[in-house]
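Some structures are shown below for you to check.
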Structure 1
Amino acid sequence: MKFLVTGSAGFIGYHIARMILENFKGSSVIGIDNLNSYYSVKLKKQRIKILKNFKKFKFLKIDISHAEKVSSLFKNIKFDTVIHMAAQPGVRYSMVNPKVYFSSNIEGFLNIIENCNLSKVKNFLFASSSSVYGDQKKYPLKENYNLNPNNIYSYTKKNNEDVAEDISRISKMRIVALRFFTIYGDYARPDMFIYKFLNFLHKKKTFYLNNYGNHKRDFTHVDDVTNIIKDLILTKKLKNYEVFNVCSSKPVNILRLAFLIENYSKLKNKIIKIKKHKADVLVTHGSNVKIKKFLRIKKFKNILKEIKKIIENYDKNKIFKYS
């Protein structure tokens, strides 16, 4: 099989490409990424360097918003499965630089899915986000809830889902939207809460905690993500279009998590609690009943049991170098 993984230098894309190379023997993976500077380019290149240890992996620097380059890629290579993880992340950044979200998350998404359809790709899996739900009154969030995006980033992700569902009506592709809930794990983005907090601890810098630390996040390990994607590729039960929450369904209070990280790392610094950022969602708490039933998953990793390993990997991989 031939796989395309977009955003392969990114956190989740890197882990997905590695999972395929380790589990789908004989298959090849083309990874593409624009290597932008939203966060450390050195970290992105380090991930690609690891993937290049696999003989069946090839990396191409391509920006998905460039229609001609994307079209040329699909004309030259026939892909069986495309896993689309490339996107401009960051809820708050979308408020100061909205144009890049239109370019990458809307135009780029259209370029990829249209070429998948024209090339008759069998499987198209893409990253949506828990942010499409916005603030809700009833939890846990289920896939059939009405969506309420409240920032530019989440609007682009809802747009992706709408486009994908429309295309599924005229296409034979199996299309899967994956609503990710706060993914964490090895080689994660340094701007994410856990790793940003660890970086501030190491540098003994004051940390400003939004909403006085009263946010709750449904932390989901990247290993659970890759196992789900592996099983979705292999299953024959998929319809033309499916939407799944990818979450542990065990939200954790951010202030509690900060204290636990301090205890395990044996580091401590000043935390200043500040008011809620207007772009933030108070709670992310998804239902994973649909995906567990569909793939017969028994359990997800619990972040409270993973903190020690997270800190060890952070130190081992010297993620603070990239912060």
Structure 2
Amino acid sequence: MLRLLLVLAVCLAASPAFAQDGEKVKIDAETRKSIDKALAWLKSQQKDNGSWSDTGNTGITSFALMSFLANGHVPNQGLYGPEVAKGIRYLMAVTQDSGYIVAPGGNSGNHGMYSHGMATLVLSQVFGMTADPEVRKVLVRAVALIVKSQNKEGGWRYQPQPTDADISVTIMQVMALRGAKDSGLNVPDDIMTKAVKYIDNCRDRQSGGYKYQTGGGDPGYARTAAGVCVLQLTGNYDAKTIRDAVSFMVEKRDDATHYWYGHYYASHAFHQLGGDKWVTYYERMKAKLLKTQKNTGNWNEPFEQNYGMVYQTSIAVLILSVPADFLPIYQR
């Protein structure tokens, strides 16, 4: 029944040109034990107000919520249903009149639209599951803010203003808009078209990787993984574009600067690709994550851009949980 409730098709089916049945990757007993241990740790970290962040960062809370949703725990259903419901209420409570999902003082600087996009994606999934009219009210405002903040290039930046843009913030908004559209909300087609054009303009034609902005700079693993995921999300299955980007990712393997963010998207991208590359990626990440998990159930790697143990643990759970297919975002 839970599977039927998760009707939000955030990711489209993969292109027949790339999707291969390949070897069926399943969550084995050892991995399930690791996930369960991590979810128990995450439960212990939830604040009294429903958040998972000492600073009120709604992005961190949203990643934690996604890790529970990815394992079949929905608001008031499943072992951690109460915690999920409490977290959703927190996101709704801190949403501003403008639709901006940020806690006072908790998402300033460069985190604003990152967190807003992630929170909007989570709410879009919950609305798709529950059809809760109160969630819909917040979601409509959140989507409207994203739409009006798109700049003339088709992208988004740190704050909800149509000024400059970068690929990482833009991709967060595309994910949120796709989730909203599939939950039944109206998202103008031209918004998505312009966003995909911006992302394509960030592509490095020589290497096949994706750059941070259109003006230049070197392509990176994390940005390329995100770029491939969005191409798949929006049905833009240009064979050469995706093949070149995947080759770039296979060659680079990791990016310590944006490790967790990169693999959050890489797990989507390789799963949609399917076949041997997906099997190789998942088995490599599973071995690494199981080896580095702490006895307490969390992850705490000393990478640059470390946003804390809740952030790391949530993304680790999301990566390990892809084969469960509870989240439509992971389904082919």
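Given 26, 25, 19 as the derived value for semi-axes √(5λ) of the Cα gyration tensor in Å, which of the supplied structures 1, 2 does it correspond to?
Derived from the structure labelled 2.
For structures 1, 2, which has the highest computed value of relative contact order in percent (Cα under 8 Å, 6 or more apart)?
Values: 1: 18; 2: 25.
Going through 1, 2 one by one, relative contact order in percent (Cα under 8 Å, 6 or more apart) peaks for structure 2.
For structures 1, 2, calculate mean projected area of the Cα convex hull in nm², for residues 37-180 alone and state which one comes out highest.
1
From 1, 2, which structure was helix-only ellipticity at 222 nm (-39500 (n - 2.57) for each DSSP H run of 4 or more, over all residues; to 500) = -11500 calculated on?
1
If distance in nm of label points 7 Å out along Cα→Cβ at positions 101 and 277 is computed to be 3.0, which of 1, 2 is the source?
The value was obtained from structure 2.
Taken together, the values in this text are just the output of simple stated rules run on the coordinates, not laboratory data. In this text, all values refer to a predicted model and were calculated from it rather than measured experimentally. Cβ atoms are built from the backbone, for glycine too; each structure is taken alone.
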